[in-house]
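Any read-out appearing in this document is the output of simple, stated calculations on the displayed coordinates, not a laboratory observation. Note that this is a predicted model, so its numbers are computed, not measured. Cβ atoms are built from the backbone, for glycine too; each structure is taken alone.
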Structure P
Amino acid sequence: MRTADFDFFLPPAQIAQEPAEPRDASRLMVLHRQTPDLEHLRFSELPSRLQAGDLLVVNDTRVMAARLFGRREDTGGAVEALLVRPFSDLRWEVLFRPARQAVPGRRFRFSTADGELGGVVVSRDQGVALIDFDHPFDPGTVGSLPLPPYITGYRGDPERYQTVYGRFPRSAAAPTAGLHFTSELLERLKSSGVRTAAVTLEVGPGTFRPVTVEDPREHHLHPEHVTVPASAAAAIREARAEGRRVIAVGTTVVRTLEHVARVCGEAVPYEGWTSLRMLPGDEFLVIDGLITNFHLPRSTLLMLVCAFAGTERVLDAYRLAVREGYRFYSFGDAMAVLP
């Protein structure tokens with residue numbers, strides 16, 4: 001297996017710079033695992049391809065207002081910091097730009113919605129710094145929303161980079177498969193007998209880190225915190241016992257559920273960390289279907305989709321998506337892989 005096996009040509013013009021309006025007006029490619037059929041729909045038509053009793057599992061995280069702008073206390077040099085995850089009310093893991101500024105012992109002052117926030121770098125390891133801030137803050141409002149670097153010039157509503165069901169501002173990036181759902185669509189799904197459950201994976205930037213090694217088995221994901229509440233674990237166990245389909249909304253949900261199944265043997269209440277990376281040949285223990293976006297060439301996200309639906313099948317679908325003008329990445333269109 002080589003990283004190059006997961007490559008395809010993507011014209012830059014097909015990287016979506018704005019979301020569809022409304023959310024569920026995005027396109028939806030439906031790939032059926034048991035047949036060669038492909039369908040081209042709108043996301044609003046998703047209820048017609050699901051069944052009463054299906055269990056949709058979503059990631060209810062929200063993106064933190066994690067982008068901070070500041071200056072060095074000694075020289076006034078400008079820096080940008082991205083909050084990644086907390087270790088306490090004061091200590092955070094942070095990505096600096098430029099990274100060389102994150103020197104242990106160096107102090108910074110950041111502009112926030114509530115005034116200035118000071119902090120000192122405690123340590124740095126491979127570009128990721130630990131910083132102790134002077135006082136606690138609300139990660140939901142402290143800075144600005146960190147859109148991915150491939151989205152340039154977007155001036156629309158920041159809430160369009162949040163899901164309508166997100167609850168906890170704990171992520172550095174959005175669980176983008178969920179961006180297509182509207183409140184009205186969720187009500188239609190509920191009315192048709194589709195059930196939902198929520199887990200939390202706190203998305204870190206490591207999820208999107210490029211795979212630079214030739215063998216993807218040598219690529220390691222940055223650990224991300226996951227929570228499976230008792231209600232979600234019970235809903236998943238019940239669905240599987242009754243032969244109903246469990247459909248993950250996003251690769252973050254897949255990694256959460258499959259990690260817990262590997263550690264605990266089944267879906268159980270869980271809180272901990274995962275760095276699970278899934279490649280072709282890996283067995284899926286929980287999910288029967290997947291709703292996801294169109295991903296970056298050579299990425300771990302694309303590799304996971306290939307592991308679930310077959311490498312050649314998925315890459316053929318991606319090449320077709322390019323030819324058909326589908327929009328890619330966070331604000332782009334969606335794919336549903338169904339039984």
Structure Q
Amino acid sequence: MGTSEREMAWIADHYARMNTTDINARACVTGKPLSAGGIHGRVEATGRGVEFALQEFFRHPDDVSRAGLSGGLEGKRVIVQGLGNVGYHAAKFLTEEDGARVIAIIERDGALLSDEGLEVDVVRDWLARHGGVSGCPQGTYVEDGAAVMEEECDILIPAALEGVINRDNAARIKAPLIIEAANGPITAAADEILRQKGVIIIPDLYANAGGVTVSYFEWVKNLSHIRFGRMSRRADEAHAMLLVSELERLSSDRNLGWELSPDFMRRYLRGADELELVRSGLDDTMREAYQAMREVWHGREGVTDLRLAAYIVAIERVARSYRAKGL
């Protein structure tokens with residue numbers, strides 16, 4: 001908390017100065033700026049992972065039904081607690097790409113509330129300039145921000161501090177679905193209260209893993225000394241061009257009278273760049289991880305929630321590794 005690409009660049013630079021013969025010095029730390037060996041998509045990664053986690057959850061109607069919800073993310077009312085890097089990107093992507101409606105944003109000095117939905121970028125810009133949400137022209141300002149977490153909504157995203165949902169307020173939380181974008185935002189006592197109420201909690205060890213996942217991609221990039229897509233992007237474009245050229249030739253030779261739209265050709269012919277590959281890898285990771293948890297959640301007796309399922313999946317993977325070594 002409180003660190004950025006700048007501090008990561010300091011660490012990498014200092015390590016390289018101390019280890020001048022280490023050709024992999026840049027891999028000593030992740031979250032670096034692009035100019036210092038970073039990777040596209042790292043800044044947004046944790047928030048993007050939250051979005052991908054919710055997308056995967058809503059691909060399973062049985063799970064959505066358990067939360068007392070229906071349909072997809074379109075139109076879902078979202079409350080975000082903490083508009084830092086994680087909360088901002090999660091809110092931005094959910095509104096712009098999934099059609100969700102952020103009806104409340106909670107910050108250190110209070111909260112903004114609007115049933116019609118808040119413009120996330122406007123609130124973020126105001127927060128950056130003024131250090132709080134008080135006076136922001138978006139929505140209605142509420143001084144007691146903590147109380148806004150108890151408002152009616154479909155999805156609650158605690159994205160800042162530990163323990164914001166605790167024994168004292170858990171019983172008043174109305175959200176049927178909570179995704180832990182922060183580390184440990186729900187205390188153990190609150191977790192039990194919420195589960196007894198039937199609230200579905202997507203746990204932090206999975207939900208906010210987007211950052212460490214893309215950090216792994218950055219580490220791999222640093223060790224391989226080449227950016228993602230460098231070897232394949234133009235080859236993919238050339239391969240796609242073969243297909244487009246053949247389709248256009250057939251249309252011309254047989255007087256079919258149709259042609260591919262310029263926008264389709266532009267998008268189809270363009271090979272994936274590093275950002276697209278990073279997002280694809282993160283999406284795949286979040287999907288597979290949720291499906292592994294879900295299998296245990298639905299298929300094993302006594303597993304009543306996703307947090308327990310996540311722990312079982314993780315521990316079993318460690319156990320398999322030890323058994324494979326005969327330990």
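Can you tell which of P, Q yields -5500 when helix-only ellipticity at 222 nm (-39500 (n - 2.57) for each DSSP H run of 4 or more, over all residues; to 500) is derived from it?
Details: P: -5500; Q: -16000.
Derived from P, not from the others.
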**Request:** Using relative contact order in percent (Cα under 8 Å, 6 or more apart), single out the structure from P, Q with the greatest value.
**Result:** P
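If FRET efficiency 1/(1 + (r/R0)^6) of positions 40 and 296 (r between Cβ atoms, R0 = 30 Å, to 0.05) is calculated from each of P, Q, which structure is the one that comes out at 0.85?
Working: P: 0.85; Q: 0.35.
Structure of origin is P.
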**Asked** Comparing structures P, Q by distance in nm of label points 7 Å out along Cα→Cβ at positions 96 and 272, which one has the largest value?
**Response** P
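Rank structures P, Q by mean projected area of the Cα convex hull in nm², for residues 48-103 alone and report only the one at the top, that is, the highest. Show your work: numbers first, answer last.
Working: P: 7.1; Q: 3.6.
Answer by largest value of mean projected area of the Cα convex hull in nm², for residues 48-103 alone: P.
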**Request:** State the single structure among P, Q that was used to calculate log10 I(q)/I(0) by the Debye sum over Cα atoms at q = 0.08, 0.09 Å⁻¹, giving -0.47, -0.59.
**Result:** Q
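For distance in nm of label points 7 Å out along Cα→Cβ at positions 232 and 264, which of the structures P, Q scores highest? Walk me through the intermediate numbers first.
Working: P: 1.1; Q: 2.5.
Of structures P, Q, the maximum of distance in nm of label points 7 Å out along Cα→Cβ at positions 232 and 264 occurs in Q.
Computing FRET efficiency 1/(1 + (r/R0)^6) of positions 56 and 88 (r between Cβ atoms, R0 = 35 Å, to 0.05) for each of P, Q, which one ends up highest? Can you show the working numbers first?
Values: P: 0.55; Q: 0.95.
If we compare FRET efficiency 1/(1 + (r/R0)^6) of positions 56 and 88 (r between Cβ atoms, R0 = 35 Å, to 0.05) over P, Q, the biggest value is for Q.
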**Complete:** The value 0.35 for FRET efficiency 1/(1 + (r/R0)^6) of positions 136 and 256 (r between Cβ atoms, R0 = 25 Å, to 0.05), derived from one of P, Q, belongs to structure P
**Fill in**
volume of the Cα convex hull per residue in Å³, for residues 112-247 alone gets 215 when computed on, of labels P, Q, structure Q
